[in-house]
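What follows is calculated from the coordinates using simple rules that are stated; it is not laboratory data. Quick caveat, the model's predicted, so the values are computed rather than measured. Cβ atoms are built from the backbone, for glycine too; each structure is taken alone.
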Structure 1
Amino acid sequence: MSSNISAFLDAASTALGKEWVDQRPETIKRYGEHTLPGAERPPAAVLFPESTQQVQNIVRAANQHGVQLYPISTGNNIGLGSRAPVRPGQVIVDLGYRMNRILEVNEETCFAEVQPGVSFQMLHDELVRRGDKLMVSATSGPPHGGILGNAMDRGAGYGPYFDHFGMLCGMEVVLGNGDIVRTGDGSLEGDNLVNWHVSKYSFGPALDGLFAQSNFGIVTRAAIWLMPRPPAARSFHFVFPDDDDIGEIIDLCRPMKLSNFVPTLFRISNDLYAMAPEDQNWEYLQGSKLAFSLEGRKALQQKHGLGAWQVSGMFYGASDAAIEPSIQRVKAHFERSGKARYVSHDEALGIPALNIAVDAMSGRPSANELGMLQWRPGSGNSWFLPGTPMVGRQALELDRLGREIYARHGMDYIIMHVASARFTRGLHVLVWNKDDADENARADACYKELAHEFAKRGVGVGRAPADYHELHMGMLMPSLQKAFGEIKNALDPNGVIAQGKYGIYGAGEPAEAR
């Protein structure tokens, strides 16, 4: 790669303009940084295209000169790799810096066509400017995270439109061989593509899923479906006192979602997940190398007026009065446990940990939850993202397992379940001091043990930090790994796009290079 990089960057300068090809040391350092245990992964250069055609020119030049690219949207994938390439020396294609336009907002069929640089905050602000009649499904992560980047990594929100990839419709993609394809009815000739962003399935195979969590192509625009903003929205919250209550909580949530009586996902956050954004680990600051103690957690719960678990959801309707019967029904359902303490919408607005849930389910981007990354100093952060069936006894078994593994490595158990009808995603957060070599190694060992032990119990992950893509791909059946490689060879025969991302390689990649 190094022998060809100069010729490639000359071609990129011709295609983009010299000012949009950056090799300054400070740029290389910034784009190579991340919060994971592994070493920094500096790119060879950073490119800033302005259009799909410029992306196509970059990909064609990469094929010609044998250079590997690493496309990003806004680079806010905190805890999963940030903006750093999956391996050092790849050339970052920063799609978000200049390709950041909202191309259309359709208020009749409720979608927005966006480029990769459009963030949740940008789209939210534009919808407010237009009268706040539509809402985007927000994450509780960085407001300036890219909508397309999040969707293509199968990230999610919390409201009825939580499935961000599922809410995409109609993509434009530059394949690894340099071809441009449009999925669905976007593949028809002409400019009057009336069905492209409203009909997910067209004639022939649906290719959209090939580009989620893969390295087969570069998505340069797509539409995201938007939810009409209802006249009223009211949240509900329940606080549970004990760690082992998670089993009963899951069993209580399941019928509410199987019937879709509760339209949002349930946010089920443990004490540290809820309260770490507003606090720091004082035991660690006093020299402790152990996981945060039970006594410390109880003191934190008392300080914030919360419990071992917080359960949040939301109803929408024509008015507060119209919603009230639903609130009373869910309140009666949860209070059957004898342990749940109800917190109303109005009370929750004054409790930061619960107000975060209100914002997320109301489609308002917020950075408040990111405060948990300062729970310990040193900027180390990764996410272990397994799931579990919505069965209380299985959730309790996995919760006890996770707590044991965290404690064994001196990590603080920070988790939120995002629960639907049959399945809940467990957002396990690791926060540590990356500047402490021993602590960094323990965080790495903790993640690997979690991955192996959960997999032994039939539980995989939905997303993974870049340091562990190979680990998780290696757990999948060989025939599936082979199929991924064959698709890579077909769509990106020279392996120029993010070789190694998600553990996917083309046939031309020598084993010693992995």
Structure 2
Amino acid sequence: MTQIAPAEHLPRIPADEAVRRVLVVGGGSSGWMAATLLATVLSKKVRVELVESEAIGIVGVGEATIPPMQQFNRAAQIDERGFMAATQGTFKLGIEFHNWGQVGDRYLHQFGRPARELDAVVPMHHWWLLGRLAAAQDGAPYPEFDDMFMARAAARLDRFALAGARKDLPANRYTHAYHFDAHLYAAHLRKIAEGRGAVRTEGRIVDVERDGESGFVTAVVLDDGRRLEADLFIDCTGFASLLLGKALGEPFDDWSRYIPSDRALAVPSARPAGGIRPYTQGIAHAVGWQWRIPLQHRTGNGHVFASAFCSEDEAEARLLANLEGEALADPRLIKFTTGRRQRAWVGNVVGLGLSSGFLEPLESTSIHFVQSSLERLVQYFPTRAMDAALRDAFNRKTAEEWADVRDFIVAHYHLSERDDSEFWRYVRHMEIPDSLKHTLEVWRARGIVDVSGGHLFQLGSWSSVLIGQRCLPGGVHALADRASPAYAAEQMRRIASECRAAAQGLPAHADFLRDYCAAETV
């Protein structure tokens, strides 16, 4: 029998060792996400303060997210309806990619599981690949891989409803994320955070003070001379990275050799008449790609490109020529370098969002990196000593997550078959990480997705992108080969039909938004 140590062997944290003051440095989405979650989950004995300057703008240009954000809403006790109404939000079933494999291609990286599985052993994509053999012989129409998912059927019709609880029904085997206005999101979170005791201080930081012995940050100094002290500092100062990068000098790993894009232009446009798409669009151009994010009151647009392959003027003309509605402002240029600080937690400073690194928004992961770091910080919340084992575990898991997502994004570019510009020829033949080489080698052998259980993007995501970009395995999986191709093809056609029928029963996305979370300002 296991002997449990007496209670006195697990002493409580002495009062002088407990973190009592947390200072979030910088606002925007990342800063107010931090203030909201920490004010919610920490004891009221911990003071949560946020300092920001109204004179400094935020990078946020309209956000698209991924499904784990539902977890953040639950942890931070954020009401979905209220959040969506306050931010002009819409729902998102996935990301539709245009022109990535070849010009004219289109596929959906959908959210959720296939409408049903054929058995409990072999994943759906193996059956779909097997069925293609029969379709090639009988000549009958054969569904695309994303047609095996309810999210695709709903997206084709611009329909949406919250999925029901019974996941054994094809109609409920999808999940959702959100689109919202980043400025409105920060304002909404500020109301919530301040209502839970977080304190906002207006001011511009001009200096950072550090302890001469430990190197810990002791205070930030504002332009009017005020000093704001804390035990734990959360750096949300964007690309400036005032604490993590400048004050602490944490090195930056440049990933430009894998992702050459280093510029983005963002512009809002009038929402086109008609329905509202329940998905993000990522449209590849001769250089880089364009996003479209549908909101209730407008459309968010942006063009990510590489300055080594085209000028800013060329990129702006390309973006404006591909808007669906009238531009509502002049395009705003954002310069960036893809990569990350080697450690996100150094001393008593934790970097969130852009202050810790940047991966271009191709798979809508910017908000998720903030969310996952906050959840990790809560899990490993330290004492004033900043326990080294906890800090090291935080940094190790953060580094793994960033590398995993980097590989997923690089795969989109590297797997393109486009040969119509210098840009696409470069990314097709560029160096890729060894970890991505391994993933592709295993996939190309027999269609197996060999990623860790902790990877943000799992089987459904990888198989959707790999198949969507024409990267097919060299042979049928051995356990799928035990069935006939004709059987597999028949089942794939039935599943696609079931999805289409179920989608017909959903309300139009615009109607659902009107009834569920009509924007407060509309």
Given that mean projected area of the Cα convex hull in nm², derived from a single structure, equals 28.1, which label among 1, 2 identifies that structure?
2
For relative contact order in percent (Cα under 8 Å, 6 or more apart), the calculated result is 17, so let me know which of 1, 2 that is.
1
Figure out for me which of the structures 1, 2 the number 24.0, 79 belongs to, where Rg and Dmax of the Cα atoms in Å, for residues 56-263 alone was derived from the coordinates.
2
FRET efficiency 1/(1 + (r/R0)^6) of positions 72 and 424 (r between Cβ atoms, R0 = 30 Å, to 0.05) - structure with the largest value, from 1, 2
1
